Structure 1
């Protein structure tokens, strides 16, 4: 489903070259829940941008659903982001004076979906993300941090993407609220079969995934299953 083959990324600033990624190769199967973990400057953000079709590698190949994303032009990359990838960001990125339902409907409006279908699919996505229907018509700035992040998760789900890419999704939340949001990702993965890649620098957050890929100095230094998947198989 997701595969990188010898992916490297070099940024050139004048005469100075900085290698953010160095020969990164891995596969993520359909339905996996994987955390990519590393400290600041490790290359995990660069890797996230490549996996999210926001950037392309300097060398190597990135395949999403067997399509070579590395070779696509800007318009084709935009289509990949619209149709195949759902993004959840640390900063939520919701419209504050717009209802929860309309925030989630917005990607479908851009996709040209009829209003009645937009409403139905947005409600379904919000329910899957664990938000109570009584909050659907609240403004997003009337919700708690955990509820807002669930709305952001629903917006990522609404186009039925192949991949959900979550970038530090608990970074602006307290520990208890963060646990609720991480449990939402676990449920979406286990009960709905969603493929999730979680970017984080926190070990306790990464352990909610089934597998952790550790990145340091632009290289993969470890790739292991977590205790969560081991306990699930006991």
Structure 2
């Protein structure tokens, strides 16, 4: 299914933003950019007793689907592979918003919520997905390292979640103080939060080799 055939973000009853609807966004290109900027997603699943769990997982976007993987030994990932309904979220905190009151103090953020069921990938689709995930997290690394063995492949579940039913929220800008607070003698504004990669640190044997140019080129 192409992007043009998918429902617009926030267009279903379950994804319509009711709390602060002005923060809702409906642009699929923005959806893609938020996901592409992230490294970690949180995936919800319930066990057979109805206990909910939230699983942090590395991921990558491939077109209009999210790819992520886990262990075949995980009962929760097996439930996702079997079609258990899920909710996946990705959030970037871009800054703290310091208002003149505790109530109006907040955060600037970009967030995506995806509802649906996952598909377990096999064969060539599974191998391709693992490369996509690696290329997103560790650009250039896949061609430099040993590929998964048959045993490692058998121990890995790879899942795809289509971006069919999604919601986007974005909060940006200065604090929105109540009128009676605007003239209070208190500093107010934004404190940006940024991500960055540090200097690569080799392990004992890695120190014998130069840091690859593709690693030196990684930026956030």
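Just so it is clear, none of the values below were taken in a lab; they were calculated from the coordinates. Quantities reported herein were computed from a predicted structural model and do not represent experimental measurements. Cβ atoms are built from the backbone, for glycine too; each structure is taken alone.
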message: With FRET efficiency 1/(1 + (r/R0)^6) of positions 86 and 174 (r between Cβ atoms, R0 = 41 Å, to 0.05) coming out at 0.95, pick the structure among 1, 2 it was computed from.
response: 1
message: Can you rank 1, 2 by distance in nm of label points 7 Å out along Cα→Cβ at positions 14 and 142 and just name the one with the largest value?
response: 1
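Of the structures 1, 2, report the one carrying the highest value of distance in nm of label points 7 Å out along Cα→Cβ at positions 22 and 70. Kindly include the intermediate steps, with their values, before the conclusion.
On the way: 1: 1.9; 2: 3.8.
Structure 2 gives the largest value of distance in nm of label points 7 Å out along Cα→Cβ at positions 22 and 70 among 1, 2.
Mean count of other Cβ atoms within 10 Å over residues 30-37 computed as 16.9: which structure among 1, 2?
Values: 1: 20.5; 2: 16.9.
The read-out comes from structure 2.
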- request: Name the one structure among 1, 2 that Rg and Dmax of the Cα atoms in Å, for residues 110-181 alone of 12.8, 39 was derived from.
  value: 1
task: Work out the source of 8, 32, 35, 20, 5, 0 here, i.e. which of 1, 2 gives that when P(r) over Cα pairs in 10 Å bins from 0, in percent is computed.
output: 1
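Have a look at 1, 2 and say which one yields 2.7 for distance in nm of label points 7 Å out along Cα→Cβ at positions 6 and 190, as calculated.
Details: 1: 4.0; 2: 2.7.
Matching structure: 2.
As an exercise: helix-only ellipticity at 222 nm (-39500 (n - 2.57) for each DSSP H run of 4 or more, over all residues; to 500), calculated from one structure in 1, 2, equals -11000. Which structure is it?
Values: 1: -11000; 2: -5000.
Label of the source structure: 1.
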